[in-house]
Structure 1
Amino acid sequence: MVKITQFFKVTSQAAQAMHSDYEHKHGTVFSRYERPSQAKITSWCDIVDKYTVNGGYIEVMFRGQLHHWQYNYDVAVVGASSHFYSTIASFEDVDTGIKYLVKETHANTYACQL
């Protein structure tokens, strides 16, 4: 299960920044870093595994409710430094058809409607 730290309103500046990140994503940790550390490789693989382990079907908890989302197989690096990186990926709610973005940082997981 993916737990969302904060869910942004689609009209918020944070959501707009996530939309921009999604439009300007940078590929994988392997294409973004010349020689990624083992920690970066492990964290990247953990994120990909979390999204793909059940055929791309994930359960997401936010606002006290359980939601069922389908991963669109598009996770990418959006922010990278020598110490940390962030990822972004899109999903679709299997019950409503609404599309969402999920941004993962080293400390938090954010979401907004796409």
Structure 2
Amino acid sequence: MPVLLTKRRQELLDAMRAKAGTDGWEHVPDHLGYCIRWDRTLVTPGWVFDMAAYRNWDPTYQQHVFITMVTATSVLMSVHRAPWVNGQMGIDLTLKRAFEILADPASVLDRT
């Protein structure tokens, strides 16, 4: 039996599908639920190359924001600010916050 979404959750799913392939968002196939990812490329800070473990890093690195509609009642976000720090995974989102992140994913990464 298919799972029915509330009107607002269906709007979010439709917005996520519409964003996939635009504005830096990409669909992540074969993922739990429906997932999209936004990437931003930055210049690797000089201090990273001074650390022995990171001497062979590329001059740039990517940051990632994932939004996943896991079930009819769960929307999660994962954030990966840099490859040398642990990501934040499985953050529960309200529908309002999910729409805000779709509109401005950099705001998540720019928070301190």
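A short reminder: the numbers here are calculations on the coordinates, not readings from a lab. Remember, predicted model here, so these are calculated numbers, not experimental data. Cβ atoms are built from the backbone, for glycine too; each structure is taken alone.
Worth pointing out:
- FRET efficiency 1/(1 + (r/R0)^6) of positions 33 and 49 (r between Cβ atoms, R0 = 25 Å, to 0.05) derived as 0.10 - corresponding label from 1, 2: 2
- Origin of the derived value 0.8 (distance in nm of label points 7 Å out along Cα→Cβ at positions 9 and 73; candidates 1, 2): 2
- Among 1, 2, structure where relative contact order in percent (Cα under 8 Å, 6 or more apart) as derived comes to 20: 2
- Highest-scoring label, criterion being Kirkwood radius over Cα pairs in Å, among 1, 2: 2
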